[in-house]
1. Using the calculated result 13.0 for mean count of other Cβ atoms within 10 Å over residues 33-40, pick out the matching structure from I, II.
2. So relative contact order in percent (Cα under 8 Å, 6 or more apart), computed for just one structure, reads 26; which one of I, II is that?
3. Taking volume of the Cα convex hull per residue in Å³, for residues 81-168 alone from the coordinates of each of I, II, which one would give 140?
4. If Rg/Rh (Cα atoms, Kirkwood Rh) computes to 1.02, which of I, II did it come from?
5. Quick check for you: by distance in nm of label points 7 Å out along Cα→Cβ at positions 97 and 193, which of I, II is greatest?
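Rule-based calculations on the coordinates, nothing more; no lab input. What you see is a predicted model; the values in this text were computed from it and never measured. Cβ atoms are built from the backbone, for glycine too; each structure is taken alone.
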Structure I
Amino acid sequence: MTDVTELTVGVFGGTGPQGKGLALRWARAGIQVVLGSRSAERGAAAAAALREEAGVDRVRGLDNAGAAAAADLVLVAVPWEGHGALLESVREQLVGKIVVDCVNPLGFDKQGPFALPVEEGSAAQQAEKLLPESRVTAAFHHVSAVHLADLSIAEMATDVLVLGDDREATDVVRALADAIPGMRGVYGGRLRNAHQVEAFTANLIAINRRYKAHAGIRVTDI
């Protein structure tokens, strides 16, 4: 498995619960992290707070373009509404780099969460269309942000489905999942299958609401 401790991982959405939680766990695992924000000042402030929380100095903050340029690999963990515009703004800086999309296009109404239709098929496929010279993958959709933020939970007992058409890229992302204690990266198929993975998040939210839990997934027999 690829050694990801030598990588610098950029996180778009590092002030949101999912991006911040993953950045926290990666920093604790010895990985260099750079947070991207709409302004360098906001990025620096978010990084300072995360360094204090993580107890390590492996986190810095820049504006989105700067973070994209500084990173070897980036995680996209932004709200669906800003997904396309963000990726268009950093297309040049992400040429040739692995992009990990964990965005879930969801809506909410009185009946609960539901998957939104996406013209390209999924958020990950939209990323692939907008970043034709990047190596787009999809992963980390089903990881509990609450558990990520709780450092009293030493091991994240969950699997991460990793999808993509570039085998080397999916292996790197699987290793990035494996770097977090208790977490396991599992190849989940081609990028064209990302829609149902993103949409399944609505089911997990419904489960968590019903059972007052922070459920993830486990893949059996492998």
Structure II
Amino acid sequence: MTANQVRAVLLDALGTLVELPAPWPALVAELGARGVTIGEQEARAALLEEMAYYRAHHDEAVGPAELDDLRDRCTAVLRAALPAHAREAGDLRGALLASLRFRPYPEVPAVLAALGALGVRRVVVSNWDVSLRGVLDDTGLAPLLDGVVISAEVGAAKPDRAIFERALVVAGVAASEALHIGDTVEADLDGARAAGLRALHLDRSGADPSSLRSLDGLPGLLQSSLP
């Protein structure tokens, strides 16, 4: 398969293009700046509860007002999970949001630029709320993309074929002309293949030797062959 046969690459966001470093040290620091002292394990336990709630509800944030409401609810979950002495911390919502510091994986900007130079369309397909576009702006990736498809806006989350079909429309290609890359087997690989796309698994941990460990070799792979 040559580069001109793959006209679009669809890419997952978290775990593929961007990472979220462990936010608990940042929450400890943010609360400390607000005069509240907690341990890192206490921050971790509280944030894990908040993150679980967020994952279950992020598709409800279909617009700015709904996102604002979701963030209020996530803050309430975090507050209830914190030690009693920390629950009255001022601007806890601000501390929470400031603790979530997304950043692109090191190779991602250059890879996206190389794909663009090959004439390949680059479309993000992510299970996220409407704030994803802001994350992509803040991390500097937005100018390197040709489209963003978000589950909260589509009303369907991976592995539902509907979100992949929307991404194909955004990319302007047929399923046979697209390749999807993501870090989860069920949502990314199984979902994309069920929608008629080719798919590759990205496993940055290296646990799966048959998977990509980074996106570094992707432009070269498209210029040679794909499994």
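1. II
2. Attributed to the structure labelled II.
3. Only structure I yields this read-out.
4. Considering all the candidates, the number was obtained from II.
5. Structure II gives the largest value of distance in nm of label points 7 Å out along Cα→Cβ at positions 97 and 193 among I, II.
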